[in-house]
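What follows are several structures.
Taken together, the values in this text are just the output of simple stated rules run on the coordinates, not laboratory data. Since the model is a prediction, treat every value here as computed from it, not as a measurement. Cβ atoms are built from the backbone, for glycine too; each structure is taken alone.
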Structure I
Amino acid sequence: MSRLDAASLLLPSPPPIKPHRRGGRLLPSALAVLGGAVVLVVFVLLPSPPNPPRNYGSLFLSLGSNDTAASHLRALTLHPHVAGTKANSLTAAYVLHALSSLSFPAHITPYSVLLSYPVHRSLSLSTAPGGRGSTKSFSLVQETYPNDPYAPAAAEVIPTFFAYSASGSMSAEAVYANYGREEDFAYLASRGVDVAGKVALARYGRIHCEDIVYNARVAGAAAAVVYTDPLQYGGAPGEGSFPNTRWLPPTGVQVGSLFRGVGDPTTPMWASSEGCERVSVEDAMATDDMPRIPALPVSARDATEIHRVLGGAVAPVEWQGRGDGPVYHLGPGPAVLNLTYAGNDTMATIENVFAVIEGEEEPDRYVILGNHRDAWTFGAADPNSGTAAMIELAHRFSMLQKQGWRPRRTIILCSWDAEEYGLTGSTEWVEENREMLSSRAVAYLNVDVSVVGPVFQPCTTPQLDELLLETIKLVQDPDNSSQTVYDSWVKSNVSPKKIGRLGDGGSDYSAFVQHVGIPSTNMIFGEGPGYPVYHSLYDDFVWMEKFGDPGFRRHVAAASIWGIMALRLADEEIIPFDYMSYTVELEKYTEVVERDVRGTPISCSPLYNSIKALKRAATKVNNERKEILRELSRKQLSKGSSKVRGLNDRLMQAERAFTNREGIFKQEWFKHLIYGPLEQNDWDTASYPGIANAIAAARSTNTSASWKLVEHEIHRVARAVMQASAVLGGSLT
């Protein structure tokens, strides 16, 4: 039985395209299911119009279907689908079928990578050392609720765990470490609270689990327990939880990966291709990017029990929880945690799915759209709200093709696997195709979670700022038909000039921006910094339908923004990049560095001088763009002109110049000197990350050599900015 046939038995077939009638003409095709076989039925009732519409953007916006998005999301989230499992292979088959049924050439690219699964875990609490007090065992189970439609499938959910946690058993006193940041462990040391050999109890809310456990290990902890505090995830006292409100139930657990690297741990810095060189699993698990201590995620209910019996000094006010809970103490003890974890770190197959819409005039230039497909549980928000939006967008592209549209440049739709483990699927593909992407990729447009709330929250590399702003001025606000997404965004106190940047390691844009230097975006309709049911059992279709996107209009808006940006990047004669935005951002970042090195002999003049050069080059290239567009409008220049191609190549390649082969100081895989994660927090967006890491090291050691390294990092960035200026300018010295 083929994979596609198997998928049609275990997952519903992709929902049919709902016919849209425009001017009395039936546009799209539909799918019919006959005896288990999927049959493509094409409606060709009326001839095509003699002159296909030129404004495909307007047509694209008119074709959005919330029913299509909802149907695909429901189908994708019927079962939990962790990377490397049969269930996730079936979702790959589903996406492959959904895209290929739209007549797009589609295929799967598999990789063998190191993944991690739980075998056994247990946690109990003793109220006194040596077992002299009472002992309470925790179930570590996320409970379903009465009449939960996903209760039968909940039995398929992988037990709560941290991927790549070290296996082992530990019985030791607990110490409360707040958010598990470096400064939290430093505070404990300043208070004389010894973490060495203890079990660190920390809460989510400021940094991600891999950094919490890493910091605990560096501080000397023998194990770590991380929980979701009601203060951040439980709403106000008495407000209730899902399914009655959007908040995480008391037994909810946020799972995740403790790997601080990216990609397959057995192929660091190179692709996990067939027959490739690999480090052993044992060696991969022993690197500093791995936690190397056992750790478990637990619920708020379990953590509250631990807090009730934890002694020692009262924790500071800012370390306390919600008002209806116990007073938090620092410890250590007298509470003793008995933790056991056994994991299976094993090679598994993951599957990336691709669909290609080949460009008619520049097939060797790629506009790439991506979303990951794997989920820790059902994944209604993370990530399959994005998957549903991508398939909905693909439906519209298919309808445009039936109206005569062909993109100028090639559009590639990507469904990544194993993002949750460490951006694995996208990283391996980018590493395998690095040189091709470096020479041919125009831009990468990422959507991970597309919808969890009403507030539009975009991130870009700066040359895409204007394109983004122009796009959201065209898209109707999904919650207020009288205004655009831009209007509501401005009213939500998010300044148009405060577009987020892509310096963290939070999603699949990382390899594109931070490793190769490809202009990129990421976007979400969100609410605050996250959503309460993140990475828990309760991230299901019911939560999305009730709280994330009632009516599924936000999914359509997300697909509209994503698609319009893709259309403009793929179709416009001159790629719509504007590097003037970059110069504004670089000046801001340099001012921060200048403050950080004040009182030292270090000068930021090299940075300021390079930014001036970039500003001149950006002005020059913008003037060239205007002149070429004038010549094209007057038919003084042919569309296939080498002048146009040359300008576009410079616009594409300027971003690559911000990368350096040696990588960021202390983080060699990350090549982008402007945007990348900080050494101690992969989820914190950093500008000039190499400079930031060097300054942190210099402040710690305060030696002349360490400050000399800061100066070196400043010159490295200045050289990269000068190289970008030269690429934009287009002339050799």
Structure II
Amino acid sequence: MTIPPAPASTSAEQQPSEPTYAPRSYLWRGVIIVVAMQLSLALLTRVALLFQGRHEMAWNPSLLGSFGAGLWFDILAGLYASAPLWLLTLLVPGRLLRGPVGRWWVTLLLFLYSVVFLFIGIAEWFFWDEFSVRFNFIAVDYLVYTQEVIDNIQQSYPMPAILGGLALAGLLITSLVVRLGAPAWICKGDTRWLPRLGHTLGGAALLIGISYVCSQSQLPRFRNEFNRELGKNGIYAFCASFWESEIDYERFYMKRDTEVAMTRAKSLLTLQDTPPLNDDPQDLRRVIHHDGPEHPWNVVLVSVESLSAEFMSHFQESGFKLRSWLTPNLDRIADEGILFTNLYATGTRTVRGLEALTLCVPPTPGQSIVWRPNNDKLATTASLFRARGYDTSYIYGGDAMFDNMNTFFAGNGYRVIDRMAKSKKDITFQNAWGVCDEDLFHWATKEADANHAAGKPFFMHVMTVSNHRPFTFPEGRIDMTYKQGRPAAVKYTDYAIGDFLKQAQTKPWFKNTVFVVVADHCHGSAGKVELDVTKYHIPCIIWNPELIKPHVITDLCSQVDVMPTLFGLLNWSYTTSFYGQDVLSAGYGKEQQRAFVSNYQKIAVITDKTLALLKPKQEITLGTLKLKTGAVSRDSADPSLASGLAERLEDTIAYYQSASWRFRNGKMKEQPQPGGAAHEGGSEGGSGTPAHAPAKVAAAQKKAG
């Protein structure tokens, strides 16, 4: 590979004349070359995929549409791919760009672009071979499990030969580009810094505009889906999948006819004491009715970062190592309140826990709904509070822009309070992740004080952050230091919760407030390729000794059941399409007990003895399950269990297919409560009337035998 000699002078006056249509900008010349390289290699990739999928393709004029639409998305991908070129060259002085250093710099960048484009093309070949589609959220998900994916690739493919071939091919392409004079042509462009800055800003505006105007949904709807996939561009499809954060359930997972799946889901959600609102199979709403007055108690929901069940002493019988010294405050309130001992998180990240506690839905494939577009004005747990005149707020110790929390909660009627909304005097300690949990609970206390002073009931969802890397917290609070890592952070969070509840007991609003403490997910659960259910076991406590009678719920249940169970304790009557159930109700029997678990691609329903797991490519895993160990066996010696696995599979499909269909078709949006039955009983049974909760618990204890 050779670099063309520099012209005798690089001044504009002495440069050879060029066609008037040639751009003078250094940056735009670079963009043209990058887009041209992307167009060439994307075309080769599309032809290769056409050959690979030749037996599935429809060989008719729609193929021309695939290539025509593909050309447009290839251009868009090239523009996106050129962004690093703009940013990098913007930082290099113009005098260097005009000389030999500049030509070497451009040549190196073009070599890297060649290798990256080739690598993407090869990756698309293997991805199509596996899934018969262009990149989607499964490819995005692979970035989460980088180590497992790299190990799999190294064991499946001759990587040294592939990487060596990539480097050689990249050199050949770069040599061709150099011989055609591309680097020299780019370096003849205008390298003044201010024009480069203006062109960079203009390019950024162009990309932002493209992002809002263009979408993969604009691809033609061919009768043959393979032809439509061929029209996509791998780079653009990957970025779009990252943004949409969803895997198309009906395309990649085992499914049934929509009406069949919806009808079965409706039947599964309808318990003996919760009749359906109507006979429409696509309407999953059912009527929750309680006799007597409702309790207008305040509710403080504390979702604790990464609080695995193993950290509490109450779970030593579950096979976990005893760590009672880490959570003395949580252990105390567990004895004084309602403790869930067989509760499972829906996922491995905070946004999954927030989704389960806010929407009470199974974890549909892809990213949490908290992350997805069109996630506003949904039917949330806060909807029921607002219908009763409550103030609803989400209080987060970090920056709520993270994980799209601000957009999601604000778009669903919450007031969002985070670190960005607070002044320095409200923060005594913070790290990169957020403020310490003590500060967070001080904010919550002030919000409760203000609502009480205004005579307004409140629902606060408080999300802690201290039990997260870097695990730092104020000194002198506990007998451990931040250098001891997560165990110390767990103990500090427990201290902060205990201090918060101690302060709350001195407040006038305490006697009318219920506290719910639940984990968002387990620690160390991310990065698992297969579902290990022991990594989803979390604690939950509903507490206020003046309102709640102590009770232990041993029934298997899901994170999506926490809030419906609370609404039962509040004696609220309402209409809902939540997938969660009131586990203290008489209708929640042995046959209804289940939990939902997931890790982006893999989604499952577990019972106390079975696991039904759905995977992409319509693959499934069915087997008997040992909850304590997480062991799954596909061969069951119990004939009754073996015959029941087929039913569990149909239930699992119904749950997930219906949830995915409902979100995609806007059926999870908030709807008015029919007939004004949202809060029958109004404000009767008000402050300090704890008659119902003990009665409810007593009934549950009787049910448990």
Structure III
Amino acid sequence: MTVSITRRDFFKVIALATGGFAVGLNRSTFADTKTDIFTPNPWVKIEPNGLVTILIDKSEMGQGVNTSLPMLLAEEMDADWTNIRVEFAPADPIYAHPWFHTQATGGSTSVRAMWMPLRQAGAAAREMLRQAAANKWKVSIDSVHISNGIVHSGLHRTNFGGLAHEASLLPAPTKVILKKPEQFKLIGQSIPRVDNLAKSTGRARFGMDIQLPGMLVAAIIRGPHPGAKVKTFNAEKAKKINGVHYVLKVNSPTCEGVAVLADNTWIAMQARKSVEVEWDNPVDTALNSADLLDKMKHLIATPALAKTAVNKSSASATTHASTIQSTYFAPFLAHAPMEPLNCTAWVQHDQVEVWVGTQAQGPNQQMISELTGIPTKKVNIYTQYLGGGFGRRFAPDFVMEAVQLSKQILTPVKVVYDRTDDLTQYYYRPTALCQLQGSIDNNGMISEIKAITATDSIAEGTGFEKALIKEGVDQTSVEGLHDIPYLIPNFNVKWADLHSGVRTWFWRSVGHSQNSFFSECFIDELAYQAKTDPLEFRLKHLKHTPKHYAVLKLLQDKSNWSSTLATGHARGVAIVESFGSVVAQMVELSLVDNKPKLHKVVIAADVGTVVNPDNVKAQLEGAMIFGLSAALYGEVTFQNGHPQVINFNNYPVARMDEVPPVEVFLIDTQDNPGGVGEPGTPPIAPALCNALYVLTKQRIYQLPVIKV
């Protein structure tokens, strides 16, 4: 594939949006100060010894981007994979996400968004090295070839480092040729992850590992309700504890708080127990789950209060042979990453340094600059490994708390959350109530579906309103509901904004996490209403979309869908398209002591071009387990304004012995890659509940399953 662009477009599209290779930039903006190091673009540095360093501007939170993204560059460079070092890129506008327009990681977009830019960057670096060799050896560039990091022409032969100086003097190419899929040597291979050794030996550095000279650790008493303010506080007892240095007021994005700063985490967390705080609560703190449910019921019963997300009507008259109606409920959910939230900040007179595992370097850099008055170019964010993100580490609260405290004392401060802090400080997946009405015609096909859902807007107040709210409808609130792939001649979806008063946030797979439970369980209901096998029923309604049809047929085959099961076992199925990928799942289960016992999960997926098969399979497995845990146990409830969860004793997660054998099958195509980190989450809840219906003949209309 030849990519040809004008120099103006090159600068505009590639440089500013980081939407392609950046060799056309003035390389002084990112070049190494050592003239013998070749820096053809912001992602690559080549040293005289031939070592290739690839900088990754995305956050590594277990999804494998620090392996898959370098593979794209190395593939087009024809680099020696064993001679590559991977580092986290600094926070810098040059690394702005081409879709988000700020440096960030989320939405299962890392490989999707960087598929072309990084390949183009690698191809451009390759061409500059070839031209450098041709100039140095005085040969035609057509005779210069690169293989596994070695540049050669006739008897001439050198590694990349031998041409670093000459290549650094060349202008950027404006035309590059990308490899065809059949030429790939790395893409499509299960390359071991580059962080395997570091993580298995404890050398990988997470935010919790940061230790700085003179650093204090902060434990914060945060307001009991959203918007709560500190009226007064008494810290006399805390200040008398050995190792406590300060007790300071801090303003979190959700509420105010009081921070105890001490020599270590233990002292800080013990001392905060002795601080007495009187809160000035806002008027609407009487938040109760029962009241919210009543409010949602009122909203879905009053369509005039809702906005239309999709309204499709068939031109021909349709006969409805039978009609059913159901209402589904999904609770608030916490993210609960295994590494507690933490951030280390050091505000100085002329710069700010921050060590953090974050998904949002760009937004944080901007907010820190606004808070401190220090220019963004002097706000240095050093990205660490993330012990789980799931969207929670896209939020700014824990970062801004650390910066605020350090600003007050001009000393390094590490803010550390314990599990209770993490579970009670909001940023939840929204609760939702959805009413669906569907009809079957005389041919056993869906003739109509009407849906109305009541849930909070996630996008409101995030800065992403322009991208996510269209014609008054928050797309995160209806995704997985208004875009289901089935052939439905009459289709109407409405959304009512709940305005619960709870700070809701992006949670792994976002709106698909609840809406796919609603829609795929309801499709199952319609299948039984039509007296048709639920998988066959789906296939009948997917013939117009070959991608979905192929995935479901693959699942049907690999799961032995029509085979006879052991007595007391049942199967369920679901298929969901999200983040550019189609994933279908089959669950086989039984009941043991009246609890679901999963025996097998089969996953079939089309994620486009598979960059690293093992990593894709691992992500689909992990996402499924994440969704399974939430479906079985996940729930945050409120009483008198307080979240009723404090730890894993009342916010349980699935244990290892609850996870069944999982088989993953991929349809590898030559399409651009789809997302992988999240699409495995949405199908598991409906597949699980659909299997339970087969076993019990009772529908599950609300999550978590364990409460039904």
Given a value of 2.6 for distance in nm of label points 7 Å out along Cα→Cβ at positions 71 and 575, point me to the structure among I, II, III it was derived from. III
To test your reading of the models, identify which of I, II, III gives 27 for percent of Cα pairs over 45 Å apart when calculated. III
Looking at structures I, II, III, which one was helix-only ellipticity at 222 nm (-39500 (n - 2.57) for each DSSP H run of 4 or more, over all residues; to 500) calculated from, given that it came out as -10500? I
